[in-house]
Structure I
Amino acid sequence: MYESRSGPKTAILWVSRHPPLKSQITGLEKKLDSIEVYQLSGVIPSAEYVVEVVKKVSAKVVVPVLPLSMVARLAELSRPNGFTVVLAKMENIATTKNVDEAKRLVNEKPGYRTLATYADGVIRVFEFRSFEKLVRVELVTEPF
């Protein structure tokens, strides 16, 4: 758990394998002032499970890094359960299979960048840009 300044704090549930970056903490503090961040990681069986944890920690904000179907369900559950879903906008700045190159890029801006390794050996370097409040998730189709 991360806690910022003294005074009343806004509880945030960070749902991700990775802890928030320093720039992400700073961005949340700019918006919400004093915060406490609880991280939920590991196997997340459902959006309903996330809501149980939200209630346990009295979170007002949820930052999920989850499959889109779970994020969509969280969006549905947010209003009746009194929390806001906020997404971290991350830009993919590099794609490589070279671990040293990926680490070098992260180390250039460690408070802003992170990497993700995929099953096929591809490594993507992401840089935090901003937070966005999730308003709704829409599925739009057309004849095929």
Structure II
Amino acid sequence: MRTFVVPGEPQSKARPRFRSFNVGGRMVTSTYTPKQTVQYEQLIRSAYIAANRSQPVYEAGTKIAVRIWAYFGVPKSTSKRNRTLMLAGQIRPTKKPDVDNLIKAVCDALNGIAYHDDAQVTSVFCAKFYDEEPRLVIQIDEDEEDS
């Protein structure tokens, strides 16, 4: 099992952006990934490499299980009562980013460094919580589930 922590407020994978421009009298459209997404995926890669430097890439064909715990900072304007409930896990985040976009950011960032391709990921768990220290905690392991 490989575990690592990505510090800071969890971020999602942003949708690709499109730009159109004129080339020789013809309109051409290209896509690009927003800069903030590129930087966050690099942060995920760096955290993985720092914690798992000696681990080889999972071989192609290996089934992978990914578990993600996303911890968001408690909003400053929160009452003491709600803050206590948030830190106890009784109030959980229902705000953006969506868990599917968190998963996408993590799985895409680890392509080529944890596993050959995120198509190898056969099971995923993701949960959102509040905490004093915003971060992602990520575990990657071979998927032993038969069902």
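With helix-only ellipticity at 222 nm (-39500 (n - 2.57) for each DSSP H run of 4 or more, over all residues; to 500) derived from the coordinates and found to be -10000, which of I, II does the value describe?
It must be structure I, since only it matches.
So distance in nm of label points 7 Å out along Cα→Cβ at positions 63 and 95, computed for just one structure, reads 3.8; which one of I, II is that?
The structure behind it is II.
As an exercise: relative contact order in percent (Cα under 8 Å, 6 or more apart), calculated from one structure in I, II, equals 43. Which structure is it?
Going label by label, the one that fits is II.
Quick check on the output: 0.30 is FRET efficiency 1/(1 + (r/R0)^6) of positions 15 and 79 (r between Cβ atoms, R0 = 30 Å, to 0.05), derived from one of I, II. Which one produced it?
Clearly, the read-out refers to II.
Any read-out appearing in this document is the output of simple, stated calculations on the displayed coordinates, not a laboratory observation. Worth saying up front: this structure is predicted, and the values here are computed from it rather than measured. Cβ atoms are built from the backbone, for glycine too; each structure is taken alone.
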